[in-house]
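Bear in mind that the values in this text are calculations on the coordinates, not laboratory data. Predicted model, so just to flag it, every value in this text is computed and none were measured. Cβ atoms are built from the backbone, for glycine too; each structure is taken alone.
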Structure I
């Protein structure tokens, strides 16, 4: 488990500030001048040589140490002999790639010439996706001596050996890229042998971040979104195929596991029919969640896995990479007293988030009962002793719970209730491998178009390629595939976005409201029509919007609104009273899902 990193409100505010373009320009000039004076090239990338980095226990069988390893683009650059660094930017992309050699016991499993990615897959399957990633530089510029772009603890089993290791990519305030292998934990001392990188590089590049994709669900009778491109589905819908059962080694489709149970055990109801006040005091239609157990056989662990909701971020190809390390979730939640007081394996009342793509493990963000630990409390991927306590958690009340997960830069997750900051817990990433315009399995095999259509263009949690590779494009809500620890609660609104919501914005959301979280959808410039050119926003800026513009060329009518007038004659965003070629130019830069 990662240790929580508690931060003060001042530190949090600093970490949420907006990048000032003037500051970036000045910082770039200073870094360039500093680099030139030391013979360093400071530009849009930093590359460091991994060659020679080694995991080896120094000492005897009974007493030895694994020493931390690091590389620096000033001291260990590629090309060799040319120190290099990177300018401040709004976003960064990193890649870690190389091949290894091995000796000792490890040499029986890791062949010389195996890739660094293959090594990581052997000891922690699915994790090699993290060796290339994208970071929004929320903190702004390069203000600190060490500005983390990615950090992850890997813990797993390697042919019976328990291994643990930290990988971290960062940039200094001088622009030097840095890669670290730290906190190595491997049993058997020197007998285990060694793994050495015989060639490889870590590259950090500037990246212009895509517009955040934000989706809100109002739960007004179904799971369709009020706005946004992401989707929510019942995880065990029959169209997704047979639910997988883990047999200790592999995921196997099991036709005997019942399907359609999540929808059967959940419902949509008015707050009046439930006998409760609506969020904000106004009547509302809400979603009554299914417990994370099949109530016809609640002790059957094999039946836990299919229960819950599946969330598909649907932000590719605009946001590249295979995972999201910075994301935010806001929910309006009401826990009835019966659920709050249910004794579910230590007072675990609700699993709000299970970040696995197909619910193969226990929940991550849990809300727990105050009778089991002294105070309503919440925690993400940590032991109950580290949970955050607050009197704002409790039964028979509406709670607007916000969780901001920043694995990439702070390695922490901030929790808010009704706009009030509660504290910091752990964070993690979620898979983001599925591009709706070209859906593929994790091994690159294309999804059959008929399957994609049958699934409703939502990745099936259970489908596998011909090589048994999963889709890995979703994560789970109200699910606990290991213990079934999540009770039936009421959900009024859910908001998800693939970036970090700032503290002022979350505080501005306030408490639960029947009208929604972001009461009006964010403006999406350029989204004026559907895919066929019919006027009306559809959550995407696409060729259909170009078709609509063709019929609008000319002066705007004498009305307050002028669809298509989004830019001046030069393509600069802003109304100018005309629909012209400049509006087409502006649309070219807006193609993709609405924020």
Structure II
């Protein structure tokens, strides 16, 4: 007879959840083409291994790309150092050429590079299980893991070669190990925290604001627990004197001890060319102050500052690619990028983008869990308040793990809301695992005569989540909860990596084959080579084409939802038509009369 008190059962459940997650990831991945970023990451990672040159994709640190492409680097894949896109450091053109002109099939290369990310997602889940078990026992760990392993959004972004899952995993690991270090300041815990922090820093440049969150977390704990042994200055100073130089050396080594000058970077010269072209069409006096300063002072070689920068560009810099990538990301974040929310588009983002993403993309059982967690937290703080002498005393009585696991996601959401890069739910992924851990407090609710098992509520929530995942497979990337009408209504709320990342070409290929379609008017949103999958595809006329003499197509046509909902109304002539079906989550099929 199985008993709830048997500690082996939740471990078995955890293993089943993680194995199921891996099976879902790998089987659904077989049905998907490359997403927009994958060819760049894949080709860059292989070139890092094979050439030691880190010129491609400096906007992301190399760790995740190196991990993902290790299997490919051991195989006789072709590299193309004489290709013009390599010579000019054009990562997008090189990535496309590398993927579609190589020794192995596109799908084989994608799968070999995706599997390491899937394996990392399993490690991530195990860390969540361990962190939750430390606080709430193994049944709590199993519940926290179920929130993670059955979430369609997490499963979707755990099977692509991108940096999002890796950054989220290592950000969580660093905080988990920080908690243990603060509780037990041993050398082992210090080393593990350093490993987690360094891996996070080498995964994505989002680590820059996250590092500030870690510092704020330590300061917060120091304020309310000033006598904590781990935060005494003599101990912190010793750790920093060892860790900072060592991490700097490892980071430089991760970049192959890169040592070059900005003048060797073709993109620097391209920036000067783009500046000259920009000034032909734009009056710099109309620009915002920062952009005006960059264009008229920093970018003008006739100005004193511009001359100094041009002269400095010839100095060789240790770790140039690292600094090049960090500054590129900061500039990208300030400048923004085109994004879509609630039927509107813009390039500066919206402060409420990520709160909306959480509301429309998070499964309802998880939202309910967060709601219950909030109620528990309020009652917990009120109870502490009654026995405390003031606010400071109240916060000081909150256990350190609870305080940190609550503070970090709130701080991360707050910093994310200031970003001008609103490119998808995936950027808010690190918000979730800390709350998954705290959600295990539901397994510690008092029992009554009616509810004899503390596992009933968590089991109901996890079971509902399993049903949602079953109904979403294999199109997890397009998941939207039932509050907003599910996947069908998703494009009205968010696009891009939330629903259409160019992933559904193999599914469309199978549809065309099953329906014996010999000619398919199609407009695709993505980076994959359409002709590789669909030689039958021809261009779908836009509204402008139709008003300038193009013939309206008849019969079966296809269009990506990312193209259909473009705010330039390029295909608004299709809005009055009713789709016959949707392929995967991202391609509408119409039968036009």
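From I, II, which structure was mean count of other Cβ atoms within 10 Å over residues 140-147 = 16.9 calculated on?
Numbers: I: 16.9; II: 28.4.
Structure of origin is I.
One of I, II was used to compute Cα extents along the principal axes in Å, and the result was 71, 66, 50. Which label is that?
Numbers: I: 71, 66, 50; II: 77, 64, 51.
That value comes from structure I.
Computing Cα extents along the principal axes in Å, for residues 420-579 alone gives 62, 47, 27 for which of I, II? Intermediate values should be presented prior to the final figure.
Numbers: I: 62, 47, 27; II: 75, 40, 29.
Structure of origin is I.
Taking distance in nm of label points 7 Å out along Cα→Cβ at positions 100 and 156 for each of I, II, which is largest? Spell out each step's value before the answer.
On the way: I: 1.0; II: 2.5.
Across I, II, distance in nm of label points 7 Å out along Cα→Cβ at positions 100 and 156 peaks for II.
Taking FRET efficiency 1/(1 + (r/R0)^6) of positions 268 and 476 (r between Cβ atoms, R0 = 25 Å, to 0.05) as the criterion, which structure among I, II has the greatest value?
On the way: I: 0.80; II: 0.05.
That would be structure I.
If helix-only ellipticity at 222 nm (-39500 (n - 2.57) for each DSSP H run of 4 or more, over all residues; to 500) is computed to be -18000, which of I, II is the source? Please report the intermediate quantities before stating the final value.
Details: I: -3000; II: -18000.
Checking each candidate, the match is II.
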